[in-house]
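Visitor: The next part holds the structures, each set out as C-alpha cells.
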Structure 1
Amino acid sequence: MGADGYDMLEPERLRIREGLAEPRPDSARAHEAANGFPDRFADMSARSGLTGWQRQTARQIFCVLGIGGLVAPGLVWNGLGLAGLVLFCAILFYRFALVLYGRGRQPEAEYASSAEFLPVYTLLIALKDEAAVVPQLARQICGFNYPQDRLDVKLLIETGDESTRDAIRAQVWPDGTELLVLPPGMPRTKPRALNYGLSRARGTFVTVYDAEDRPSPVQLIAAVSQFSREPSLACVQAPLVGMPKTQAWLAQHWALEYAIQFNRIMPALARLGAPIALGGTSNHFRRSALEEVGGWDAWNVTEDADLGLRFARQGMRVGVITPPTLEAPPERFHIWQGQRSRWLKGFLQTWLVLMRRPVSAVREMGLAGFISMQLTLGASILSAFTHLPWLIWCLICVASPALNLGPLSWSILVATYGMGAVSAWLVPRGVMRVRFVDVLTLPLYWPLQSVAMARAVYSLIKTPHYWVKTPHE
C-alpha cells in the first residue's frame, strides 16, 4: 500500500474486484464540486446567505410593524389579518385545484426501446454510513431492465466511511462502476458529492438515487422514453412512494404526504408547465441541461428543490413519469424531525435565494410561474410557521368563555380540514391504502411542522450548511 492508503499498482485507478473501480480522490475536483457553482453563479447560491438589502428590508418591515403596533394597533392587526386571510385562501384553493387537476392525468403508454439504441445512463448515489443497505442497493441496480453495459454507476462516499466502503467492495456491480471517495472538504453535503460524481459522468442522462431506494426496474427506460417524446424536457421526476415497515402513525402520515405530492400535485404542476421543486431522489436529467445550469448548489441542503426552480428560471421544463421508487418513511419522531428540519431549512435557503432579485425571478419564471412558486414552496414555509400557533390559539379560544373564534375562523378550520381530507381520499388506491384514522388525525400531524421549523430556523442561523443525515436500517 502507498503512503496515502491506495495501492500503487495502477497509476490511474485501482481495480478492486470484477465490475468495480476506485479512482484516486481528486482534491481539485472536490474543490470545484463545492465551489464551482457559487463561483460562477453567486446570486443563485446559498453559500453567501442573506444579502445586505434583504437584511435591511427585513429590519424596515419589523420597524414599521412595531411602530404601527404602538400607534395604531387595531389597524395593523386588522391589516395583517386581512392579508393573511387572502393569502391563506389563495394557498388553500390553489393546492386543492392542483390535487383535482393532477387526478385527471392520463396513464402513460408502455415503455419500449430497442436495447441497441439506449444511451449510457449515469447513476449518482451518495452514501454515508449506509453499510446496512448496500446489499439491497446492489441488487436494485443489477435488477434494472436496462443494458448493464450502458450503466455508468458512481457510488459516492466520504473519506473515513470505511464500513460503507467495505460493504460496497463486497458486492457485485455492473462493469465500469466507480467507487468515488471524496477528499475531506466543506461543505460535507450530498450536492457536493453529486457534483463530484457528475464531473466524471459519461451518460447522456443522469439520475440520482438514495442508498435505500427501491426504484422500479423499468424506471430508466421510462425516463428515456419520456425524454424522446418531449425533447424540451430538462428533467423528469419519478414518484416517491412511502412504504412503512409497520403501521406506525408518523410513518403513515409521511407516506400520505408523499402520495399527495408526487401523484397529484407534481403531475398537475408539470401539466401546467409551472415551477417544480424536485424530490431528492429519482429525478432524471439530460446531462447537457444539468451542466448548463451549473449542476447542484453544494451549499443548499435541499439541492433538489433549488435545482428544480433554477430550471424554471432558465426556461427549462420538468416532467413526470409513473414508475415509482419505494422508500421507507421515518417511524420515530427524532428521525422525522431531523429530516423535516433539514427540508425546511433548505426551503428557506431556496426561497431567500429566489427573493434576492424578485423582479428578475418574475421575468425569468413569468408572473404565473412566480406566483405558483410562492403558493407551493412559499406556502410550505408559511404553513410550517403557522400550524402550531394557530392550533394553540384555536384551543385557547375553545377553552376560554371570554374568547370566540367567530364564524370566519370556524369556516377556515372546516375548509382546511375538509380539503385535506378530500385530498387524502383522492390518493391513487394503487399507491397506498388510506386509513380512516389517518384522515381523522390530519390536524394533529400538521402542527409537527412547526416544531421542525423552529429547529430549522435555529440551524439556519447557527449552522446554515450543516447536512442532517437521515439514518436508514
Structure 2
Amino acid sequence: MTGDHKQGAVCIFGTGDFGRSLGLRLLQAGYEVVFGSRDPKNRAILPQGSKVMTHTEAAQTAQVIFIAVQRDHYEFLTSLTPALEGKVLVDISNNLKRGQFPQSNAEYLSSLVPGASVVKGFNTVSAWALQSGALDASRQVLLCGDDPQAKQAVVNIAHSLGLTTQDRGSLRAAGEVEDIPLQLFPNWTLPLWITTGLSAFFFAYLLVYDVTYAYVEDGKDNFYRIMIAVPNKLFPDVSLAMLALCYLPGALAAILQLHNGTKHRRFPDWLDRWMLCRKQLGLVALAFGLLHVLYTLVKPIRYNIMHSGDTGVIKQIKENVTKPFDNTEAWRKDSYYSMGILGFGMFLLLGITSLPSVSNTLNWREFRFVQSKLGYLTLVLCTGHGLVYGWNKFLKPSRYHWCLPPSYMLSLVLPCVVLMLKLVLITPCIHHRITRIRNGWEKPGKNQGHHTTVSLGKATSL
C-alpha cells in the first residue's frame, strides 16, 4: 500500500531499532507516522516521510501510541498524563529475564497513566521481522488488554501490516505474554534431555564394546573407530529409540483409557508433557537418521574398509581361491538396505508433514493417517531394518563382549515393545472398546463429576 491511501496517524514514542522499523512498515502500509522524541531535531535516522515532534505534540496527533522504550524510562510518561488521557498505549517492551519485576511492564504502565487504555502487543515480533517482511519470521502478534475497543484498534493495525493476531485476554495475562520471547525452545527441553541421555549412554556403551574390549583382550588399537564407526552405530540406535518414544505415549494413553473406562479423566502430567513433545522427538530422531545415512555413504571410502577389502582380495589371489557367492547373505544385505531406504523415505515424509506450511493444508483425518498409520509403518520398516541387520548374530557367543550384547539389540527393545503393544491394541475386541470410549462411552459407575476432560487429539494422534 502506498502513501496515497492514508489510514490515519500512528504515534511512536522511541526512535530505537524497533521504533524505526515499525515506523517504516506503518508508512509502507499507508499510515501517517509521528515520532515522539526528547530531541525532535534528530531526524536523520528516522524513516523518510515520518514526522518527529516532542512527546506532548506527538501524542496529540494520534489515538494509538506505541511505547517503544524500556520500562526503566517510563517515568517521563507521568508528566504527559493530560495528553495521554483516552489514548491507546501499546506496550511493546520485554525484560532481560523472567520474573525480573513483580508486576508486568504493561500493568506498570497502566498504573502510571490510569487515564489511557494499555494494550500489550508486538513484543513477540522483532525489528528484523518488521524490516525483512512478515514471512521471514513470526507473523503472529499476541495481544492482551482490558479495553476491547483499544485491542481492536491494535488488531486493525497489525492486520494492515500483514500480521495475524491472537487475543490472550485481559491485561493480567501481560506477564505471560512478556515471558514468551524469553523462552528458549520450551517444547524442545525434554526431547533434548532424552537425546543427550540416550546419546551419552550409547556412546559409552559402544566405547566399551567396540574399542576398549579390543584393546584389553586383543591388544588392538581401534580408537580410530570413535570418529566414524562408533557414531554410525550410535545414530541409528538413538534414532530408532526416539522414534519408538514418539508412539509409546499413545499406546500408554489407550491403556489408561481402557483401565479408567472413560476419556474424561486427565492423564498424568508426565504423560501429558510427553505427548506434547512428540513432534520434537520425531524431528530429532529424523536428524539422527539423516546423520546415519550420511555416515553410511562414506563407509566405502574409509581407509580401514579399503585396506580390509584390498587385503582380502590379495589373500585370495595368493592362495588361488575364490570366495563363493553366498546367496543367503546377499538376500540379507539387500533386504536390510531396502528396508532402511524405505524406512528413511517414510521418515522424511513424516518430517515434511510436520512442517506448519504442509500440516496446515491437511485436514485432521489426513494428518492423523500420515502421522499415525504411516508413522507405525515407518517404525515397522526401521525395526525390520535393525532386525535383519542383526540376523542370527545374537546366537553367536563371539558377538557378546564381556557378556555385553551388540548395541543394536538394545535399541530394538523399545520399538519391539511398542509394536507388540500396538498389535494388542488393534485386536478387534480391544480396538472396539477403545473406539467406544473415545466416542463418549463410559464404564458404568464412573463419577463424571470428579473428572477433567482431556482432548481426544492427545490420546489418538501418533
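Each reported figure results from applying straightforward, stated rules to the coordinates on display, with no laboratory input. As the structure is a prediction and not an experimental result, all values here were calculated from the model. Cβ atoms are built from the backbone, for glycine too; each structure is taken alone.
Visitor: Give the label, chosen from 1, 2, of the structure having the highest value of mean count of other Cβ atoms within 10 Å over residues 183-190. Working shown, then result.
Guide: Working: 1: 17.6; 2: 11.8.
Biggest value here belongs to 1.
Visitor: Something else now. With distance in nm of label points 7 Å out along Cα→Cβ at positions 39 and 191 coming out at 4.7, pick the structure among 1, 2 it was computed from. List each step's numbers first, then the result.
Guide: Working: 1: 1.7; 2: 4.7.
Among 1, 2, the structure yielding 4.7 for distance in nm of label points 7 Å out along Cα→Cβ at positions 39 and 191 is 2.
Visitor: So, one more: Here distance in nm of label points 7 Å out along Cα→Cβ at positions 255 and 359 has been calculated and equals 5.0, so which of 1, 2 was it run on?
Guide: 1
Visitor: The value 99, 67, 42 for Cα extents along the principal axes in Å was derived from one model only; which of 1, 2 is it?
Guide: It must be structure 2, since only it matches.
Visitor: If you rank structures 1, 2 by distance in nm of label points 7 Å out along Cα→Cβ at positions 295 and 423, which sits at the top with the largest value?
Guide: Ranking 1, 2 on distance in nm of label points 7 Å out along Cα→Cβ at positions 295 and 423, first place is 1.
Visitor: One of 1, 2 was used to compute mean count of other Cβ atoms within 10 Å over residues 79-86, and the result was 11.5. Which label is that?
Guide: 1
Visitor: Can I ask one more? For structures 1, 2, calculate relative contact order in percent (Cα under 8 Å, 6 or more apart) and state which one comes out highest.
Guide: Largest one: structure 1.
Visitor: Ranked by distance in nm of label points 7 Å out along Cα→Cβ at positions 55 and 199, which of 1, 2 sits at the highest value?
Guide: Evaluating distance in nm of label points 7 Å out along Cα→Cβ at positions 55 and 199 on every structure, the highest lands on 2.
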